[in-house]
Structure 1
Amino acid sequence: MGGPIAHRIAAAGFPLAVWSRGVHSLKELGEQPYVAGQFTSGVGNGCGIVAVCVFSDADVRDVVLGADGLLAAMSRDSVLVIHSTVSVALCWEIAVEGARRGVQRAGRARSVGPARGR
């Protein structure tokens, strides 16, 4: 799901750290340079901007707020961008927890589909 976004970030020359539940997203990166994190917290630690591309409220909650979640590892003043279609309530829950930890949450990104997203 996040493979095309990650590919464009790497192709633009930005350093990229990636965690994926499956190898299919990593394969979409092709020959682009990236560092693969073994856990979500490993990606959150040391990244100034973290983008999340998973499917549901439960997935976002697990990846962001879970025991090994991103927010627990992200630095103060880092930014969390959620590219998933999730509930407003979950966005507020993440915003409150992020603010408590000094992490900023960017507004939920709109899904524009493959053709318009290029």
Structure 2
Amino acid sequence: MILAYWLHHFGKCEENIWSTVKFLDNLGLQIHPTMSVLVQTQQFIFVGFVICSRTMTVRLTSEKIENIKHLCTELYHKKFTTIRKCSQLVGMLVASEPGVLFAPFHYRPLEKLNSKT
């Protein structure tokens, strides 16, 4: 019974998506099939963030996390660094703010150091 209910609503949702795509196509707007999520899903990647509707969370992709970790370790092991490298790290951390709860606590001290030099 529950499966039949779910299948009915899934079919209605899919039908609604395709009618919307046709409507937008008739208006002259093209829907890019690889850039659009046309199948019902609970988790998707958007602009470097993993958005999950099941847990209602936004987090960084593993690729973004690895880039930040790599740059942090690179700067940590250097005795001296350039302002450009430090600014690059601050930029990455600022861009990650929607997916990291206390991001400003991590990049504000770096911003202050950067502005002093």
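Read-outs throughout are calculated quantities, based only on the coordinates presented, and are distinct from any laboratory measurement. All values reported here derive from a predicted model rather than from experimental measurement. Cβ atoms are built from the backbone, for glycine too; each structure is taken alone.
For mean count of other Cβ atoms within 10 Å over residues 34-41, which of the structures 1, 2 scores highest?
For this comparison of mean count of other Cβ atoms within 10 Å over residues 34-41, the top structure is 1.
A value of 2.5 was computed for distance in nm of label points 7 Å out along Cα→Cβ at positions 74 and 98; which of 1, 2 is the source structure?
Label of the source structure: 2.
So mean projected area of the Cα convex hull in nm², computed for just one structure, reads 6.9; which one of 1, 2 is that?
1
On FRET efficiency 1/(1 + (r/R0)^6) of positions 10 and 90 (r between Cβ atoms, R0 = 41 Å, to 0.05), which of the structures labelled 1, 2 is highest?
The maximum falls on structure 1.
Consider the structures 1, 2: one of them gives 15 for relative contact order in percent (Cα under 8 Å, 6 or more apart) as calculated from the coordinates. Say which. Each step should come with its number before you reach the end.
On the way: 1: 21; 2: 15.
Attributed to the structure labelled 2.
As an exercise: Cα extents along the principal axes in Å, for residues 26-65 alone, calculated from one structure in 1, 2, equals 31, 22, 17. Which structure is it?
1
Figure out for me which of the structures 1, 2 the number -11000 belongs to, where helix-only ellipticity at 222 nm (-39500 (n - 2.57) for each DSSP H run of 4 or more, over all residues; to 500) was derived from the coordinates.
For helix-only ellipticity at 222 nm (-39500 (n - 2.57) for each DSSP H run of 4 or more, over all residues; to 500), the value -11000 is produced by structure 1.
Please state which of the structures 1, 2 yields 11.6 when mean count of other Cβ atoms within 10 Å over residues 50-57 is computed from it.
Working: 1: 18.5; 2: 11.6.
The value was obtained from structure 2.
Figure out for me which of the structures 1, 2 the number 2.5 belongs to, where distance in nm of label points 7 Å out along Cα→Cβ at positions 18 and 42 was derived from the coordinates.
2
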